[in-house]
Structure P
Amino acid sequence: MRRLLISAAALFSSAAAIEPDEVLADPALEARARALSREIRCVVCQSESIDDSNAPLARDLRLIIRERISAGDSDREVTDYLVERYGDYVLLKPRVQSNTIALWLAPLTAGLIGGGAAFFFLRGARRRSRPAPLTPEEAAAIEKLEG
């Protein structure tokens, strides 16, 4: 029973922000609107999509998306419209372009630098852990002790 309640809460938690008067009559258009709403950041909440946010601005953005879709705009046109007004920050997943290329390359660069540093550190540690060869005097002293 507990699992059922948790599953139901998880399933319907994102639907809580969408109000009944926002829903489009056409299920296909509503599905497009919901998909777009999941990709647009709530600029008030900053860490969640407008699909999940109860902020008044998020509601306004959801209504704008539905108006644009009803007017016949493609998903790309709706997204471009919002980016034009709110900037690239409104996108939860920023586009690859000249001003965001560093954002996209940073994880790869950090991974390469970290991997290289780990490789050279471990390689050096392996070299340092080998004992130095015995000098002739040390070898002679060992032989003398062994008999």
Structure Q
Amino acid sequence: MLGNQTFKTVISATPLISIDFIVKNNNKVLLGRRLNKPAYDYFFSIGGRVYKNETINSAMIRIAYNELNIELKLVPRFIGIFEHFYDDSIYKDVTTHYVNLAYEIKLEEKPSLPTEQHSEYKWLTIEELLKNKQVHKYVKDYFKD
């Protein structure tokens, strides 16, 4: 893990690579209300950063376990690459740029979800999330044609 000052320098100078999971169950999508900046207090897809020297597959396994409390057994379906630009970050006066690799995960059962990164969770249809003002615009981009 990077030290606080080093991570601040990285966020200030480079894009971060992250994985976002579009988690589906019975035609509904799982979103969590973020506890951290950027996108604080918005409902967002579940995901996390890829660490240096970590393969994307290893990152997916770690993120699925930490963020969804599931053991990822199959490689999720790749949706695409997206960019997210934020005016804020966990540091004052520092913007954030993410390059997001979006993957779809279909779950047969709803998992027991952790609360470290999200204060609450919602399962919404695509139509509901596209209309919901509490859902971040970058999440909506995953579902636009």
Highest-scoring label, criterion being distance in nm of label points 7 Å out along Cα→Cβ at positions 113 and 137, among P, Q: P
Value 43, 33, 30, calculated as Cα extents along the principal axes in Å, assigned to which of P, Q: Q
Answer label among P, Q for the case where semi-axes √(5λ) of the Cα gyration tensor in Å, for residues 33-120 alone, calculated from the coordinates, equals 23, 17, 12: Q
Which entry (P, Q) yields the derived value 16.0 for mean count of other Cβ atoms within 10 Å over residues 41-48: P
Parent structure of the calculated result -6500, given that helix-only ellipticity at 222 nm (-39500 (n - 2.57) for each DSSP H run of 4 or more, over all residues; to 500) is the read-out and P, Q the choices: Q
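A value of 1.6 was computed for distance in nm of label points 7 Å out along Cα→Cβ at positions 17 and 97; which of P, Q is the source structure?
Q
Ranked on relative contact order in percent (Cα under 8 Å, 6 or more apart), which label among P, Q comes first with the largest value?
Q
Coordinate-derived values only; no laboratory data. None of these values were measured; they are calculated from a predicted model. Cβ atoms are built from the backbone, for glycine too; each structure is taken alone.
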